[in-house]
Structure P
Amino acid sequence: MIVLVIGGSGSGKSEWAEKRTIELSGNDRKLYFATMQNDGEEAVSRIARHREMRKDKGFQTVEVPFGLKAQLKSVGDSDTILLEDLSNLAANLRFWKNMTEEEVNRKITEEISAAAKCSGNLVIVSNDIFRDGTEYDAETARYISLLGRLNIELVGLANEVVEIVAGIPVFYKKS
């Protein structure tokens, strides 16, 4: 089962995704694939907040800021993976590894497909950064477009697609 969870900043998407991961995993292992690159004070604060949110929930955290492939060897077919989040993973590959948009799209799509095949469930969190009406520089606009293309591809792969709006799940696709 693949679940795509989309929402704006502060929408409650991470909390909802954690609950869905716990529900899907039952008594099996829950892996938290953390993608945030620790690059400063704001990142440290966000990482600490997310660790506190999932404390005592039975997650095993795996740092994957630049891709999932190396970690998939240790994933079992009954494990549930929570990928937090697609936006950071895409930005890390694009801006830290200087990959082209096409390379990022191909790598992420391939790795997510592989993660879905080797695990019992995969819950993916993505940010809705498409509706703020702000005009961005060309590089940021290309990143937003890349994330949009990734979301579209994942909607096609997902069994469930849910947007979290002010903590309320709105289902677009439900199994």
Structure Q
Amino acid sequence: MKIIKLKIKNFKKGYAILELLFYISFFTVLALVVINAMIAMAKSFRETAIYAELDQSANIMERMSREIRQANSISSISPTNLILNTKDEDDNDKTVEFKFVSPNIQFWNDGSNVGDLNSPKIIVTGLTFTEITTAKGKAVKIVLSIRSVNDSLSRTVDFYDTIVLRGSY
């Protein structure tokens, strides 16, 4: 009888070691799955943040479009610089200027630099102003290219708009 008890004890010890190896391998696989999911979530969050920065840059285009739409005439235009003649809220003459000083777009109001239109996280890779003159009025075509500082792939986003000046029709 004692021999049988020894065999049962040895069997229980071997079973505990196999059980321990099973649990270690199970938790290792589970940990790998969780870590991979967390890495995928971090990449997704980074991509979402980059697209949010680029979407906010549409505000640059909106600001330029609004100022051009309210302008009476174009004082000077070049591919990277636009000066508009407009009026302030008290109906006084003023000038508004957009300058592309790589990698930023500067906004000037009556000769003083108000600041950059783009945030520090956005690099403007290209800005082009083109004057369009027809028998019925004047317009400005804008082509704006931007990219995010945080984008390791250096993807650019292009914005296009053509705006008719208020004072030209």
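Details
- For 2.3 (distance in nm of label points 7 Å out along Cα→Cβ at positions 74 and 154, calculated) the corresponding structure among P, Q: P
- Parent structure of the calculated result 0.90, given that FRET efficiency 1/(1 + (r/R0)^6) of positions 34 and 130 (r between Cβ atoms, R0 = 35 Å, to 0.05) is the read-out and P, Q the choices: P
- Calculating mean count of other Cβ atoms within 10 Å over residues 18-25 for structures P, Q picks out P as the one with the greatest value.
- Of the structures P, Q, the one that 0.97 was derived from, the read-out being Cα Rg over 2.2 N^0.38 Å: P
- If relative contact order in percent (Cα under 8 Å, 6 or more apart) is computed and equals 37, the structure in P, Q: P
- Structure from which 0.9 was derived, distance in nm of label points 7 Å out along Cα→Cβ at positions 90 and 146, options P, Q: P
- Structure (P, Q) behind the derived value -0.84, -0.88, -1.02 of log10 I(q)/I(0) by the Debye sum over Cα atoms at q = 0.19, 0.20, 0.24 Å⁻¹, for residues 26-97 alone: Q
Values quoted throughout were computed directly from the atomic coordinates according to the rules given, and no laboratory measurement underlies them. All of these numbers come straight from a predicted model, not from anything done at the bench. Cβ atoms are built from the backbone, for glycine too; each structure is taken alone.
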